[in-house]
Structures are given as structure tokens and as C-alpha cells.
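Q: These are the structures, in C-alpha cells.
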Structure I
Amino acid sequence: MVSFLLFPATIFYFSPVLIIIGAGEGLIVGSFVAFALQLVGAFTLGRLCCGWICPAAGLQEACTLVSDKKASNRYNWIKWIIWIPWIAIITITAISAGGFEKVDLFYQTRYGLSVVEPGAYIIYFIVTGVIMILALAAGRRGFCHYGCWMAPFMIIGTKLGRMLKVPALHLKSDRSQCSECKRCEKVCPMSLEVAKMVQAESMLHTECILCGSCADNCPHGVIRYSFGKPGM
């Protein structure tokens, strides 16, 4: 929630538009660096950013007070339809500009802050409005499931980390201690079938944001955090 309260100051560092504008000027802007850090960080931290840092997370958690229905994981592919053309546009724009030549982390901000002019408030309210609409209409973390342009970076980073067998933060389960109360599944903000994951003793899922809600609410301590090579 703290990161959401700071969102008016940091929104441009998560902007999918400024990275394109910057690419057209040969600039590596703040959002470029933020997305790169999400990709690389996911090698060892998975989607921890989604669960603990992302400002959209706090807003969506607040939305669950109004609508706490589960979101469907059948349509998670929708965000890739957004992400792939967006990456293509960034790449083409950067190539047309002759490549990246400079770094400007504070591009189009004032004193490093995002929303400091009236026009920027329009952008802020549009973005937060889209996040709220998806969360309320599609279910828990609807924006994370279907509209987030940042999640694919962490999904790719997580998968690459596993391929390279990089030790990483992940969840582990002990099926023998499970009473199958499914409390873990009821509290999962990503609407995952956590009980089935526990029974399979494989907590690895591309939509798991490592929030720890399942571990915190398990009465028998079946689920816990672990650091190392998943499966070991």
C-alpha cells in the first residue's frame, strides 16, 4: 500500500509510453531501467515485486474490499498480446533512432517526481482507473492477470533463472502435513489452485507473486519460503 501512495511520484518510472518516447530520442529512461531490473531481479526473486513492491498491487488489494471474486487464470495470455507488440514498437523505434546513446533516469520528470503538473494528473487517473476497472470487473488482481505490461518481464526472468539453475526465492510445500482445508487457495490473491500445487509438492507457477498469503494462512505450516534451486 505504501508504494501505491507513492505512485503519483513514481508513475513515470513504470510508464510503457515514456520508454517508447525515450527510445525515439536514443534515451534509456527511468522505466527502461525499472523494467530491466524486474527482468534480471526475477532470476533470483521471481515475481516478488508484484507481491510486495508494485503500486498497482496496493490499489488492487483495496479493490478486494469491494469485490473479492476470483479471477480466471484461463486468460492470462491476454497480457502477452499487449506486451509483444509493445516490445516490438520499442525495438523498432530505438533502431530507427540509431540505438540508445544516453541515459536519462529523470526524463520528463521534475526533480525526479512524476505528477507535478496538471496534465500529469490526467495520465495518473487514467492508469489508476484502468487498474481499478480490471480489478473490480475481472476479479482479484485482474490487472495483473490481463493488463500488466510489467509481469512478462518477471515471468521471462523467472523461467530463465530456472533454466540456468540459478538459486532463487520460492515456495515449498509438505503434502504429508496438509489437511486439505484449502484455506491457502481461498486467500490466494492470484486465484491459483494452491491446494493442487501443495498436493503435487510443486509451488512453481508463473502467476505466483510470492506474497506469502498461502503460507501465512496455513494452519499447519505446510507452505514456507525457501531459497535455492527449486525442487531441491
Structure II
Amino acid sequence: MTALLEIKGVSRFFGGLAALTDISFNVARGEIMGLIGPNGAGKTTLFNVINGFYGPSRGEIFFKGEKISGLKPHRVCALGIARTFQVVKPLQRMSVLDNVIASAFLRAKNKTQAEETASEVLDFTGLKDDRDVLSKGLPLGKRKRLEMARALATGPEMILLDESFAGLNPTEQNECMSIIRKIQGRGITIMIIEHHMQVIMSISEKIVVINYGQKIAEGSPLEIRNNPLVIEAYLGEPQGA
């Protein structure tokens, strides 16, 4: 598969603290890649570097062969990378529909086109019946879906999902997984941060593991599950110790 996103030797420093050190990997077009690691490993920082919230201190990022490291978030989004946030941040005083319309204006030429895009996305994510509800009134599971809907409305080729399953019950997790697989079915590439191992192992085709800001493993879910470095990072001791 062709690499859609290329991370090449990316490091990010905050003062003297290295949040990321020499991270390199590719994300193939159309795949679902999981990004895992203990709390504080640097996962969300990496997302923030990819989408332009932070620039890399060292290294480069390429999307569709074009260097994007150092671009502002709105430029990265316009090129085709959308993201969701670990702490959902809807426009609380606006309806669900208007939240998605706001995102759709990235590519829509007028309000009618934005409304058409938003309506289609709400139907796709199962939020059609909530279109007129104020977003602050939604339960967590639907707020997570709204976050995905807002990202989809920008017309992305790739979505970065930051803990879309956190706080969800098993039924909501299954609904969320179904939506993610449908998103992939549209040809959209997905990179997902997630702590639910059962979810990440079942949904990902490839997984990258980072710990203390460094990549410690990359491979299939089966390879990652049996990797001694990954087991040590999560359990605090090597397998068989």
C-alpha cells in the first residue's frame, strides 16, 4: 500500500523535556493504524505535531508526498487531515446540525451546500434525530460521535481519532467501531489513539507503540500483543520475569 502519511525522525522538545524523540513510521492509504502507549507516552503530542498545533523540533512530516510539518492547523485540515480531541469540544450553545455545518464550510461554497454535507454526515454517524438538540445536552456517547461528524464534514482523506472510545459503555463502543469501519469503507485513512486494548487490537491493521516519547514497536496486532517490550511497557515487567 502507498504511504499517505510519513513521519520522519520527529522529535518535540518543551524546554529541556523531550516529549517525542526520533519517531518514524508510515501510515498506508486506506488503513486503520492504532497508536498506543502508557499515559504520558506522547501520543496526543504526536497528533498535535501532525495536525500543526505544534511544529516538530526536529524531523519532517509528509502527507501525500508534500511536506506539512510547520504548517498551521487550518492549512493541514484543508490539505485533508481532520482530527478529534480526547476531551470533546463541541460548540455547546449551537445545535448538533450547526456544529457540523460550521465544519462543512471548510469546503462548502455556500450555506445550502454546507447544510447538505452536514445532513449527510449526521445520517452517516447516527445523529440525524439529534440535529436540533443543543450539543451541550448530548450524552457522552453522542458527543463523541458529534466529534467524528465534525471531522468528517471537513471532507478529509485522513482522520486522527484521539480516544474516541474513552468513557463509553460496551454498546456505545460497538456503535463507535461500526462507524469507524464505515469511515474506512469510504476510503478514508484512520489513525487512532486508544487505551481499550480489545478495541485497538480488533480494529487496527497495524499498531505503533510509543513509550517515554520513543517508538518501541510497530507491527500487526498479533505481533504487538506478543512483543516483550510492549508487555513490559504496560505491565512494568518483562514477560516471564
Structure III
Amino acid sequence: MGVCSRSKAAEMIQAGRVRLNGAVRRNPELPVHFGSDRIEVDGRATIAASKVYLVLNKPRGAITSASDEKGRETVYDFLRPRSGSTMEQPSLREGKAPETPWIAPVGRLDKASEGLLLLTNDSEWAARVLAPDTHLDKTYHLQIGRVADDELLAALHKGIECDGEVLRVKRASRLRSGGKNSWLEVVLDEGKNRHIRRMLAALGVEVLRLVRVAIGPLILGDLAKGASRPLSPAEKTLLDAAIT
């Protein structure tokens, strides 16, 4: 319904904060019939939030989190104000429903990485985007601290065994090279933790910059760094087609 994340919903249900048809139910897996069942959170009826789909050009240094105990900048600090309020992660304080839409990143980009990041309150859609069986391509441009040769590209295609996992790329090619470094385009159709950085570290190659430029048919384009915008209906249709 776009109220909160699945994990937060499970916590709230198990804590007895959610009533189904007037009765507290503590099993998060209990089936619900939308349109006929009544769901209340902290004594207030829940209303399905309008679906929100945002594109953000994540700057380097921002963390993909709602908050940070160290006070570091998060992706929520860059979201544009909407209808007079900031699109921020709302609190779910006892007895108070969210006043701004809850949204969450679709997947993650680590602190040092930048580029295309989707955010939404449609958790089912986000799960489909991230599902391994969709094999949705994610395209990255990366600068490395050496001149890329055919041997390096072959090693990326072949795959690297790292921490008990085999990491490989779908495609890798040179974009341009200078005297001491190169830019590569790397396409993944799976997303393991710090996938590209771990592969290149295992090969002794330093990653200087890592920018995600596309998710499936969705291209980052000329969206300014730190800027966000709604996903257009045409873009949403293209992504839906790519994950079905």
C-alpha cells in the first residue's frame, strides 16, 4: 500500500500495531483481500498511497539509506520538494500516520559510486526490478587506474572467484584510454554486493570512478548530479516490459 517497507511492516505487525478487520494480527504472512478487508495502523485506517517512481542522479559520497548514525549525507537529502514538503523518509511514530509518501531506493549504490538510482513506494514493482530471474541489464561507466587491455576484458568476461562467489560481467568494452587510465563500459545482468569493485580488486585494478548510466532501457541522460525527477509514463512502460 506504499506505507512503509516490507521489513518495517513486518515489525509493526508483530508489535501489534496493525489491526485487520478490527483484530490485532501478528502474522505478517496472513492473506489480505484488498477492497474488502480493513487495515488500521496505530488505530488509523490506512489508505493506499499514490504510486511514486523517481529517478535520481546519485552523487558520489551520498549513502543509499534513509538516515545515518554518523550524520553523513544520504540520497534523501537530494530529493526535490513536492507539494510544499520534502520527499523524505517519514517517521512512523506511535499514533501518527506518515504525512509524506514513504519511498525507498530500488537496490543500492555504494557510497563511492554515483549515477542512476530509482526510488519508489511500490515495493512489489521494486522487487521485480531487482529479481535475479529478470536479468535486467545495469550499465556502468567506470574509470580505472591503468590502461585496459584485451587480457583484462577477457578476465572480466570469464569471471573471478571471490569470497566463494563467481563474479562475471555480461559485457565489458573500452570507451577510451589515456596514458595512465581507461574508461570502460560494463554491463551486469545480476547484482551482487560491490560486484564490479570486488572483481577489479581481485585483478589488482583500482576503480577511480563508477557511474551507473542505465537500468534496462532507462538511461540517466543529462539529469544533473544530485537532481531527481519523476519517471515518465513512457519510461515506466518500457521498464515494465523489460521485467515481465
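The numbers here are math on the coordinates, done by the rules we state, and not lab data. This structure is a prediction, so every number in the text was calculated from the model and none was measured.
Q: Work out which structure the value 46, 28, 21 belongs to, where Cα extents along the principal axes in Å, for residues 42-129 alone was derived from one of I, II, III. If you can, show how the numbers build up before the last one.
A: Working: I: 47, 33, 27; II: 46, 28, 21; III: 42, 31, 23.
Checking each candidate, the match is II.
Q: Thinking of I, II, III, which structure, once helix-only ellipticity at 222 nm (-39500 (n - 2.57) for each DSSP H run of 4 or more, over all residues; to 500) is computed, gives back -5000? Could you put the intermediate results ahead of the total?
A: Values: I: -14500; II: -10500; III: -5000.
Corresponding structure: III.
Q: P(r) over Cα pairs in 10 Å bins from 0, in percent, for residues 138-185 alone computed as 26, 60, 14: which structure among I, II, III? Spell out each step's value before the answer.
A: Values: I: 19, 30, 37, 14; II: 26, 60, 14; III: 26, 52, 21, 1.
Computed on structure II.
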